[in-house]
Structure P
């Protein structure tokens, strides 16, 4: 049987690499310093595999066919966006199939990928927590627009994921969630009247040439960074970490879709990944860290269910 050794939640942002801190007191420096501490603590757990739960930012999944959840079972390829690791990544295939059997047995109809493209939504957290040598099981959660799973459904998935992992092959597994916290992004909902023309076409048909779509989009993303007045909800982010530290997932799910978006923004829907991971391990956070980084357009948080020195 598999031993689940802990859970880590970690924010990601393109600007962690696009606008790296220039000194120890620069925006983002405290977050990256604490991320390095998490990595050292995770290494002491000596995981044989890592399950990484996170979103895709229209580099692997598009609205030609958009799954609410997709599990990579054989091959994972980093898109390489915003400085994240490109190319093939090691996959813990036997564990991935154990996850599939357990989740389908619990009533979840997962999309499967034998060759899954993952972008910084999966890869940045993977890199920060374990590096890219530990085999991973990637689980992508749609966080943009329908089919957007409810907060309750994400918790239910996590509660089924825990036993599915425990029934896996012998070894030690760490669960990592990558996403959030609060940030406000332009709409990526094809139903939105403001999403028109080339942008809407790319959201639906971007699979035809994902590299070209990404190249056209990246300058627009870069232009969002560096603003010290960008909107971040520091108070909500800290409340969210406090609720996970208390093991209180219900307070978060009670917000619902609209309440979450009001408090944490359209990008805040990425905390669904944290709900999956926290529910899978079924343990409160024992350590948290937080830095509001408006220059990165995101509240950058991290948390672990084990001590971080």
Structure Q
């Protein structure tokens, strides 16, 4: 199995995706997950008017680094509340960009709305994904639904567990529609990782490996939380997973907003860039050691 991580690892540090790619490659990662959310938040990159020029810059940088994009993540949004259709169009652009970059898998979160039933949630999500399939079919890109993190809000339902994730995949029933298993989100559930993975089975096309303490979606580095990697690895073996071991552990340090304030001086309000770079190298070593423990590490 080959290691990968997301370009979102350096959100808040890097001003461009190319800068993020540089840091990630220097840490040891050759395979990357393109995080469209970084572009979306800044309305640049793939969401700028000259987005095809950005595409060429990304390709050039990847070639320069000897790197390869193997999956992607579309921006977070509210697709079931997309009255203008703008968010759906933005998501379809991400699918097209994946096709042009040669990326075969893109994670697109399902939507949710307050006050609608499970049945209506499934129905409206199917309609959302169906709007993406023509572009996906044109470029041969798989659309992957992810298990959400567990959040308890009265009157709100979203897909946060393997059984419901598999049910939506079966309900949408399209040859390009499969799943991405987020181990950190799964860690917030009672069900073990291996059991969850067996429920999804052959539909697991990608992973998000991250950790937490089971009570919030912290996106910590593995071994910094309560995630059981042995259970993950056994589950992956049980289903014969052949994809990439992709991290989404972009928060090794608490953000400045979660730390006690000291207005007089903010030089250490967040971890300096040098520490963030060092933590990325540690992330790579954790991945390598994890896969080597199960005799499946590939360069």
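What follows draws every value from the coordinates through simple rules; no lab data is involved. Being a predicted model, the structure only gives us computed values, none of them experimental. Cβ atoms are built from the backbone, for glycine too; each structure is taken alone.
Details
- Parent structure of the calculated result 50, 43, 38, given that Cα extents along the principal axes in Å is the read-out and P, Q the choices: P
- Structure with the greatest value (metric distance in nm of label points 7 Å out along Cα→Cβ at positions 159 and 223, set P, Q): P
- Entry that produces 1.9 once distance in nm of label points 7 Å out along Cα→Cβ at positions 239 and 287 is calculated, selected from P, Q: Q
- Largest in mean count of other Cβ atoms within 10 Å over residues 39-46 among the labelled structures P, Q is structure Q.
- Among P, Q, which structure scores highest (criterion: relative contact order in percent (Cα under 8 Å, 6 or more apart)): P
- Among P, Q, structure where distance in nm of label points 7 Å out along Cα→Cβ at positions 7 and 279 as derived comes to 2.1: Q
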